[in-house]
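Take a look at the structures listed below.
Quick note: the coordinates plus some simple rules give every number you see, no bench work behind them. Here the structure is a predicted model, which means the values were calculated and not measured. Cβ atoms are built from the backbone, for glycine too; each structure is taken alone.
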Structure 1
Amino acid sequence: MESFICHEGVVLPLDRVNVDTDAIIPKQYLQSTARTGYGPFLFDSWRYLDPGHLGMDVGQRRLNPDFIMNEPRYAGASILLSRNNFGCGSSREHAVWALLDAGFRAVIAPSFGDIFYNNCFQNGLLPAMVAEADCEALFAWALCDAPASPRLLVDLRNTTIQRADGTGQPVGFAIEPFRREALLRGLDAIGETLAKAERIAAFEARHRQAMPWLFATETS
C-alpha cells in the first residue's frame, strides 16, 4: 500500500451531504474484484448524461456540464472536499478503489460512513475529518475565492490542511494516532501483521517450548 505523508493537489468541492457508495460507484460496476479500472465510472450517474457499463469506452459518453467534476478549473483534482456522512450506504470497497483509481489521495469532510472510513485506511486513501466551520470555509474558498485551479496541501505528519499558495490559516483534522501511523508507513492490516513477524515467531517459539505436548505429532 502506498504511504501517505504529505500531498498537494487540486481540490474538487462536491457540495453534497450523504454521498453514498452507490453514488460513488454504482452497482453495475461491481462485477470485478480487481482494484483498478473504476476511475472513469466515479460518480457515474452525476458525471454522465447516458448510462454506462464496465469495460465501455467512456470517451464516447456525454458529460454532464452541470456536474462540478466536469468543470475545467477542477481538472486533475486529487483531493475531494465534501459534506457530512460521505461514503454512507453499502459496504462496497469498490467506492474507495474508484476514488483512488480516479487519482484522489484524500477526502475531506466533517464525517464519514463508518465502513467507508475503515476501508480508506486499508487502501491508502486519507479520510480527513474536519470541523463543520472549517469545512464551510474551505467550500467558500474553493467555490468562490480560490484561483483558477484551487490547490490544497494535506499534511498527515502535522494533521493540517492549508492552501498551497500559503494564504489563509491551516485547518486541523482528526485522525486516530494508530491509523495516522499506519498511513504514514503505508501499512494496511496485513502489512501491520507482517511488520510484527519477528515478534510473532518469537512468541510461537516460546509457546512451543512451554507447552510441547500441544505440538506433539501423533504416533501409531
Structure 2
Amino acid sequence: MAFIPLSQPLLREKQEELDIQDLQGLLRLDWKIGQFKLWSGFYTRIDQVFIIWGFICAVIFLTAQFLPISWYTQAIFWSVLTLVGTISMVIFTWFWVSVERLRWLLYSWIILMLGAVALTDMGIFYGWGAVLIHLCPLWLTVSAVGYLFTALGVRSRTFLLVAVIHFATIAALPYCHGWQFLATGIVMAVSLLVLAEWQWDMRQSIDFDVLTPEQKLFNQQQQKLRLKKKKVV
C-alpha cells in the first residue's frame, strides 16, 4: 500500500458505502419546504466535529472583528467555546480514532487546542503584547500543525493542502491590515466546512481489536463495494 493514496482525488462526492466506525452516530439531513429541497446530506461523527469547530471558529473570530466586547470577556468566551469543542471532539471521535489506531492524533489536537487557549488567556490577562498582536498567527499555526499531524495519521494530501493554506494565510495577514480576525475566521471556518461536506483522501481503514468479527466482516464487505463502484466509474 502506498504511503499516500495518490489514486484518490483530494476531494470528491461522499461515498455511501461507509465502514462501521463511520456509520456510528451518522447524521442524515433532508430539509424540505413542500417539494422544494433546502438541504440534503449525511455527516459522520468526524464531519460533525468539523462543523462544530467551524461554527466555533466563525463565532470567535467574527466576534473579535466586529463586536466591541472587552478582551477579558472574549478570553472567557473563547475558553468556554474551545472547551466545549474539545469535549465534543473527544466524545464524537473516540470510537473512530480507536478503530483507526489514531488516538495519538486526538491527543495531539487536544494538546494543541488547550495549549493555544491557555496561551491566549495568559496573553490577555497578563498583558503579554507579543501574544496579543499575534493571536491570528498563533491560531493559524496551531491549526496548521494539527492538520499536518492529521495528514500524517490518515495519509491525506487534502489535510496537507489545508495546512499549507493556513501557513500561507499567516504570510498574507500583514496585507489584511485591520481585517486579520475576519480573514483568519474565514480560512479556518471554511476549511472545516469543506472537509465536512466532501470526502477527502485517506488510507484504507484498519481492522483493530476494538471491532467484533461481525464488524470486521461488515467493513470488508463495504470495502469490496467501494472497490466495485470505483471500477464501474
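Figure out for me which of the structures 1, 2 the number 16.5 belongs to, where mean count of other Cβ atoms within 10 Å over residues 60-67 was derived from the coordinates.
Answer by label: 2.
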A value of 34, 12, 11 was computed for semi-axes √(5λ) of the Cα gyration tensor in Å, for residues 116-203 alone; which of 1, 2 is the source structure? 1
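Quick check on the output: 3.1 is distance in nm of label points 7 Å out along Cα→Cβ at positions 132 and 164, derived from one of 1, 2. Which one produced it?
The read-out comes from structure 1.
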Can you say which of 1, 2 returns -7500 when helix-only ellipticity at 222 nm (-39500 (n - 2.57) for each DSSP H run of 4 or more, over all residues; to 500) is computed? 1
Ranking 1, 2 by relative contact order in percent (Cα under 8 Å, 6 or more apart), the structure that comes out highest: 2
